[in-house]
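S.K.: These are the structures in question, set out in turn.
All of the numbers you see were taken from the coordinates with simple rules; none came from a lab. Here the structure is a predicted model, which is why all the values come from computation and not from measurement. Cβ atoms are built from the backbone, for glycine too; each structure is taken alone.
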Structure 1
Amino acid sequence: MKRVLFIAYHFPPLAGGGTFRSLKFVKYLPEFGWRPTVITTNTKNYWAYDEELLKEVPPEVKIIRAPEIDPFYLQIFLYKIGFGKLYQKIKDHFLIPDEKIGWIPIAYHKAVRELKRYKYDLIFSTSPTICAHIIALKLKRNLNLPWVCDFRDYWTMHFIYPYKNTNRGKYEKQLELNFFQNADRIITVSEGVKRDFLSIFPDRPISIITNGYDNGEIRQKEKSTEFRILYTGSFYEHYNPAFFLLAVKKVIDENPSLQSSFRLRFIGNYTQDIKIMFKHYQQYYLIDYLDLRSPNQLEQEYISATILLLILPGEKHYETYLPAKLFSYLNKSRPILAVIPDGEARSLLQKSNLGFFADPDSPEDIKKQILNLYRLWKTDKLHVQPDYKYIQQFHRRYLTKQLAEVFDSLV
């Protein structure tokens with residue numbers, strides 16, 4: 001069996017969104033002739049933590065945990081004494097490329113020791129954090145193993161990248177260029193991201209492996225007395241449910257009789273401003289907002305849901321965006337209310353036969369689609385016929401097979 005050194009900061013028991021791409025690759029790679037050894041962190045300072053996820057790691061997979069110099073406690077201390085701006089300056093000028101820089105030295109040392117002790121065929125790294133690619137780049141240069149570099153998101157090309165036209169921005173642009181020049185293969189998650197990468201780094205070998213799902217199909221259940229709309233995932237800054245919540249208020253204002261059977265449920269990591277938004281609308285209709293659940297708990301939430309909700313901002317930048325939650329929704333056999341712009345996510349949902357669409361910038365259009373779905377539900381006509389053949393290509397096992405084929409092509 002061939003061996004790959006798998007460099008991933010986000011790995012169980014950390015349980016944020018990025019964790020699952022790494023975990024599922026590691027789970028299925030042995031089926032396709034590759035045994036991973038994972039270099040990851042040992043931190044517990046993370047917003048989502050779930051020891052149960054470690055049960056999915058095959059017993060033959062070695063996990064090497066590297067401690068890090070974590071600025072978390074410095075951040076807490078400076079904010080407590082009123083020096084939050086000082087921490088921001090430290091972050092901008094010294095924590096480059098990000099706050100995980102303190103993970104690099106020991107993780108790199110442990111990776112070198114592992115590669116010198118045993119024979120490996122390939123290095124794989126995944127970001128965020130960009131620090132994983134810095135470690136892999138150093139290993140590539142010093143040990144000359146094939147390297148596959150996985151971008152789960154944009155870095156310096158992101159439309160909210162904060163360091164454009166600064167010295168830090170120039171440095172990070174050069175570092176990103178080094179990744180693309182030295183990696184034997186770049187992997188990313190959508191056609192649009194690949195297209196954008198090729199516009200800056202032409203002729204580089206770039207493959208697409210989307211995110212996916214890895215759980216049992218949930219068939220439609222018997223009709224309940226509640227019309228429950230479920231959203232799983234986080235919101236932040238401009239990526240928020242403001243227009244959707246306003247649209248629901250319009251629905252209730254114009255149809256007061258719906259209030260008793262109408263329920264919204266949000267499960268994820270929410271900043272204080274988002275929680276304030278939820279509390280404001282709770283006076284008009286029932287909203288539950290809960291912290292992230294375990295995978296098993298989430299499955300129970302899906303069973304109880306009438307509608308699954310997907311929201312993306314209307315800005316052009318989101319045309320290429322395929323959020324991980326979209327793939328989690330795919331095999332649930334539930335209608336998906338997609339408040340999203342034209343783009344790859346809409347195209348995927350159209351092909352899956354699951355989507356009901358509304359303009360993310362129009363509360364009126366969102367209101368009309370909510371009412372449409374409610375009336376279909378009320379008259380027992382809310383049914384979907386998923387294209388399971390199309391959906392199956394996003395199973396994590398199939399996606400890992402694609403990754404293994406990339407690995408095989410390089411050794």
Structure 2
Amino acid sequence: MDLEVFGGSPLKGEIRISGAKNAAMKMIAAACLSSREIELKSVPEILDIKTMLEIFQNLGGEVKREGRGHFILLGKNIKNGNLNFDIVSKLRGSIVFLGPLLARFKEVILPFPGGCQIGARPIDTHLRLFSDLGAEIKEENGTYRLKLKRIKSKSVILDELSVTATENAILFASFYNIPLEFRALALEPEIIDLIEILQKMGVKFEGVGTPFLKIKGTAGKFKRVFHTVLPDRIETGTWAILAAVSKGRTVLKNNRPDTLDSFFNKLEQAGAKIDLKGDKITVSAKGYFKPVDIDTRTYPGFPTDLQAPFSIIMTQARGSSRIFETLFEDRLQYLRELKKMGANAKILNPHTAVIHGPTVLYGKTIHTLDLRAGATLVLAALIARGKSLIKNIEIVDRGYEDWEEKIKSLGAKIKRIS
């Protein structure tokens with residue numbers, strides 16, 4: 001599937017931000033812990049969520065749709081931790097089923113999870129986490145078999161500030177009615193949102209908002225809960241960048257601006273005007289941008305998922321800007337596609353790039369490489385001169401709900417073609 005984009009149209013209007021995919025996905029996994037219902041609202045209707053729900057149902061979970069973005073999940077009839085190879089291999093985020101299933105069934109068969117091709121993302125941190133907790137781990141024919149007879153350690157230090165390993169640790173500990181302590185945890189807002197729903201389910205936490213957590217679970221006796229997923233900060237950042245580079249004026253509704261301090265700081269440094277009022281953000285810009293450097297880090301640093309979209313600001317800035325991608329190698333490959341459009345960008349090594357601007361971008365045939373790179377190419381095409389054809393555009397469907405309709409509502413001229 002391809003996307004035809006006619007660039008240069010003035011963009012203005014309003015966009016409502018959807019629920020955070022990186023929070024909702026983990027809440028679906030949390031439903032594996034409980035025999036009581038988990039009711040979720042503001043769940044984004046995207047491919048990654050569809051895959052997570054498919055995995056949950058394949059395990060024996062029940063999914064009831066109450067309306068758009070509104071689901072009731074029931075894991076009462078899940079019988080084991082055998083994850084389906086064909087489904088799990090589509091999505092790396094599916095690894096968060098490991099924690100709740102191992103806690104509940106003491107044995108899990110995990111196929112190697114898939115996902116975006118943005119460099120090596122080994123699951124060693126997850127395996128070390130569960131090994132330290134007492135699990136025996138064997139690799140057999142492309143799968144991992146984990147068995148847990150007893151918890152060996154009640155205090156575990158993570159090897160790195162991994163978001164999904166942190167979530168796996170939290171989900172695992174939420175099942176046990178004994179205090180478990182974890183250190184060197186990630187602090188992303190989506191993790192805090194997961195903790196909030198688990199607290200509603202009856203799990204007790206000490207140290208929320210710090211990299212040191214003590215968790216006392218419920219021995220499997222959870223409460224029925226209702227929870228609204230927090231707004232997606234990556235979607236907010238993506239559309240904020242579009243508003244700025246298109247030189248329009250866009251209002252973003254349903255936001256949590258406090259989750260994007262580092263991002264908005266950089267956007268303002270570049271010259272964008274940002275007006276915050278409650279959960280509404282108005283973004284506008286005039287003239288050329290100022291060059292800025294970004295250095296991706298775990299929260300509260302600059303989000304790696306907004307590194308690629310922010311490069312479009314850099315192509316329109318007077319001077320040289322630098323990207324230092326600290327989390328993933330190969331995440332700079334999208335710059336090769338931007339260079340086809342006229343961007344003056346140079347990849348210095350797998351983690352560093354320099355962009356010189358300002359440059360005029362021209363419509364070309366370009367290829368989507370991963371989810372965030374795909375969104376970046378859409379932004380580039382919308383400000384380019386002439387027509388662009390973006391190949392494999394369906395990858396963007398994995399992470400942005402109704403993104404075509406939202407962009408069209410601003411006045412963009414785009415058309416999906418087979």
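S.K.: A value of 18.8 was computed for Kirkwood radius over Cα pairs in Å, for residues 131-314 alone; which of 1, 2 is the source structure? Can you show the working numbers first?
M.R.: Values: 1: 20.1; 2: 18.8.
Considering all the candidates, the number was obtained from 2.
S.K.: Sticking with this structure for a sec: Of the structures labelled 1, 2, which one yields 15 when relative contact order in percent (Cα under 8 Å, 6 or more apart) is computed from its coordinates? Before the final figure, lay out each step's value.
M.R.: On the way: 1: 15; 2: 21.
Of the options listed, only 1 reproduces it.
S.K.: Let me ask something additional. If helix-only ellipticity at 222 nm (-39500 (n - 2.57) for each DSSP H run of 4 or more, over all residues; to 500) is calculated from each of 1, 2, which structure is the one that comes out at -9000? Let's see the in-between values first.
M.R.: Working: 1: -12500; 2: -9000.
The structure behind it is 2.
S.K.: Figure out for me which of the structures 1, 2 the number 22.8 belongs to, where Kirkwood radius over Cα pairs in Å was derived from the coordinates.
M.R.: On the way: 1: 22.8; 2: 22.0.
Going label by label, the one that fits is 1.
S.K.: Still on this model: Of structures 1, 2, which gives 2.1 when distance in nm of label points 7 Å out along Cα→Cβ at positions 123 and 331 is computed from the coordinates?
M.R.: Working: 1: 3.4; 2: 2.1.
It must be structure 2, since only it matches.
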